[in-house]
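Colleague: Each in C-alpha cells, the structures are laid out below.
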Structure 1
Amino acid sequence: MRNNSFDLIRHIAAFLVLFSHHFALSGLQEPGIAGFNSLGGIAVIAFFSISGLLITQSYISSRSFGDYLSKRVARIFPALILCAFVMTYIGGALFAEGYVSSSSALVDFLRISVFGRANIEPITDGFIFNESFNGSLWTLKIEFGFYLLLAVALLIYRRALMPWALLAAFGVATYVLGNHVSGALAEKLALYSAAGIAFFAGAVIAFHKHHFSDKRVLAITLVAGVALVLVSMGTALAGVLATLGFCLATLSIGLLYVDKSIRGRFDISYGTYLYAFPVQQLVINKTSLGFFPSMLVSALIVVVLAIISWRLVEQPALRFVHRKKHERAIQVTTPS
C-alpha cells in the first residue's frame, strides 16, 4: 500500500478543519452535513481512518513494541511540545501581560505537552470562543490512546479478528452513547467512540490489505462507503454507519489515486493541525479583518509555522528514530 494519496488527503483534511473552525471561532454556525457532523468533524474521521491503516501496518512491520512506540512518540510529541511552547511563552508574552513570568505559564506548558486542555485564559479572555486557545488538540490524546490500545490488543491476539472486535465494540459504544445516554459526558464519549470506528476500520483494512490491491475491490468499497453515508443520514445509526462510510470512502480514494506531488517530499499536515486553531483565535480576535481575509491570513501564517515545525522538529525526529532502528538492525545481523 505504498502507492496512495494519503499525504494529499491529510493536507486537504487539515485545511478543511481550518475552514470549518473559522466559522465557530467567529461565532458562526460551522458548515457540515445536517444530522451527522461538521466538515471539520468529517476531516477528523479521514485523519483517524488513515491513521488506523498506516499505524497498524507500522505495528505489524515493527521489530518490537519499543520500536513501534518510539516511532509513535517521535511523530506526536516533539511537534506538540514545540507548539505548547509557542502557545504559552510566545503567545503569552505577546498577548497576556505578566503571564509568562508566572508559574501558570509553566503549568500550562507542561499540561498541553501531555495532552491536557489548552485553555489559556489570560490569552482567550474576551475572545468570541473563549473555552480553549487550541481546541483541536483533543484528538491527539485519543489517537495516542488508540496507538496503545492497538498495540496491547495485538500483543494479546495478533490476528485480523482483534481489530474486527474493536471496531464492533466502538460501533456499539457509539450507538448506545449517541442514542440512549444523555449528558455532556455521553456526547464527548460518543465522539471518541466514533473516532474509534474510523481508526479500527482502518486497522481492519490493514489486515486485509491483499484484497485492496485490486481496483475493482476499491471501487466497490468506495460505492459501499457512499451508500452507507446516504442511507444512514438522519437516522439513529448515522453516528456508526456514516462514520464507517466516510472512513471506507477515504481509504478507497486514497488507494485508488496515486499522488506524486506531495508523497515522500514533505508533510505539513500535522503542523497545520497543531497551529491552525490558536492562529485563527488570534487573527479573528486581535485584528479587524473580515471573515474571509482573516481566514486567508490565518492559513498563510499556519503554513509558515507548519513548515518550520516540519523542517526543524518533525522531520529530524523521524530521521533520528529511523536511524536508530537501522543501527539496531545492523547490530542484530552483524556476527560478534
Structure 2
Amino acid sequence: MATPLQFPCPISPDDGEVVLLGHGGGGLLSQRLLEQLILPALGSAGGVLLDAATLPAEAGELAFSTDGHVVQPLEFPGGDIGSLAVIGTVNDLAMVGATPLALSLSLILEEGLPLDTLSRVLRSAAAAAGRCGVSIVTGDTKVVERGKADGLFMTTAGMGRIPPGVAIGPAAIRPGDAILVSGDLGRHGVAILAAREELGFSTSLESDLAPLHGSVQALLAAGLEIHALRDLTRGGLASALHELCRDAGLGALVQEPLVPVHGAVAAACDLLGLDSLTMASEGRFVLMLPAAQAQEALKLLSREQPSAALIGRIGGEAVLLETSLGVLRPLELGRGELLPRIC
C-alpha cells in the first residue's frame, strides 16, 4: 500500500501564505496545495484523483456548457468568483431546461494570490454547488507569474439532463408569445460597480446572483409550454431580447413601465449615464411562452421573486420599447464594453 505524502509544513491560509510558482510545478508544493486546500475546500478530500470523472449513463438528451470567469473584484456584495462560476454554469444549463448533473472546475492562479482568498472562494464554490444540488467532479490547477492573471481566473463546464419532450430555444418562439422576466433587473452590474472603489460610487445593493434551474423546473412541472429562455448576464435584457428575436426572425414590443428595476439600480444608472436595460443580472431570466399561459407562469415566478413581471409580447420585425408616453423607440444594445470584468 502506498505511503501518503508527508508535508512538513501544513497549509494554514490564515498565516498569510500566498500562491507560489512552485504550486504549479506538479511536485510537492502542488500536492500540498491540492490535498490540503483545494480538495478539502471543495469537499473532495480523500477521494481518488483521476484525469477524468465517470458519470452514470441514463436515457435522455444531455446538455453541455462551459464558461470562463474573470470578475473583478474577486469578492463582491452578494457573491464571489467561486459562487459565480458554479451558479453561472448551472444557469446556462437551466436555459435549455436541463437539470445539472456534474461540473468541472479549472483554476488559473496568479503568483502572490493569498491562500486565504483562494480558500474562501473555493469554499463558496462548494457551498453554491451544494445549493444547486450538483457535484464538482473533476478539475485542474495552473499557476502563472505575478501580473499575468489578476489574482484568479476560473473556468467551469457542466453537464445536465433535459427531460423528454422539452425543446427550448429560439426556433420555438411564435408571434403573440408573452415576454416575462423572472425578477428585477441589473443588481449584479450595480453591485460590481460599487465594489470598484475607484469609481467613487457606493450602494447597499447586493448582486442578484442565484441559481435558476428550480424556477425553470417548476414551470416545466406545471406543464407550461416554454418556448425560449435566456439568462440576463452581459448586455442585460436588451442583449437577450435581440439575440432571441434575431434567431427567431421576429420582433418584440416591450412596455417600458412594466420592466421591473430596483430604485437603487435606476439611480445608479442615472448617475453614471447607463441604461438599466443593458445592466447585467446573474439570477434573472427572460421567458417566452404562449400568451394564454402568461399569468400562470407569472404566479409561479412570483413565488421566488415577487418582482417578476409580464413586460411585452413577440411580434413585428424589430425589437421596440414603448415608453410611458406611448412613444415607440428601438430597444438599443449597449455600445462597447462599459462594464468589463463583471462575470
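Colleague: Which one of 1, 2 has helix-only ellipticity at 222 nm (-39500 (n - 2.57) for each DSSP H run of 4 or more, over all residues; to 500), as calculated from the coordinates, equal to -23500? Don't jump to the answer; show the numbers that get you there.
Modeller: On the way: 1: -23500; 2: -8000.
Checking each candidate, the match is 1.
Colleague: For structures 1, 2, which has the highest computed value of relative contact order in percent (Cα under 8 Å, 6 or more apart)?
Modeller: Values: 1: 28; 2: 21.
Going through 1, 2 one by one, relative contact order in percent (Cα under 8 Å, 6 or more apart) peaks for structure 1.
Colleague: A further question on this structure: Which one of 1, 2 has mean count of other Cβ atoms within 10 Å over residues 266-273, as calculated from the coordinates, equal to 14.4?
Modeller: Working: 1: 22.9; 2: 14.4.
Considering all the candidates, the number was obtained from 2.
Colleague: Sticking with this structure for a sec: Work out which structure the value 0.75 belongs to, where FRET efficiency 1/(1 + (r/R0)^6) of positions 42 and 306 (r between Cβ atoms, R0 = 25 Å, to 0.05) was derived from one of 1, 2. Mind showing how you got there, number by number?
Modeller: Values: 1: 0.75; 2: 0.15.
Here the read-out was taken from 1.
Colleague: Can you spot which of 1, 2 the value 9.0 was calculated from, given it is mean projected area of the Cα convex hull in nm², for residues 114-185 alone? Don't jump to the answer; show the numbers that get you there.
Modeller: Details: 1: 6.8; 2: 9.0.
Derived from the structure labelled 2.
Only the coordinates and a few stated rules stand behind these numbers; no lab work does. All values derive from a computational prediction rather than experimental measurement. Cβ atoms are built from the backbone, for glycine too; each structure is taken alone.
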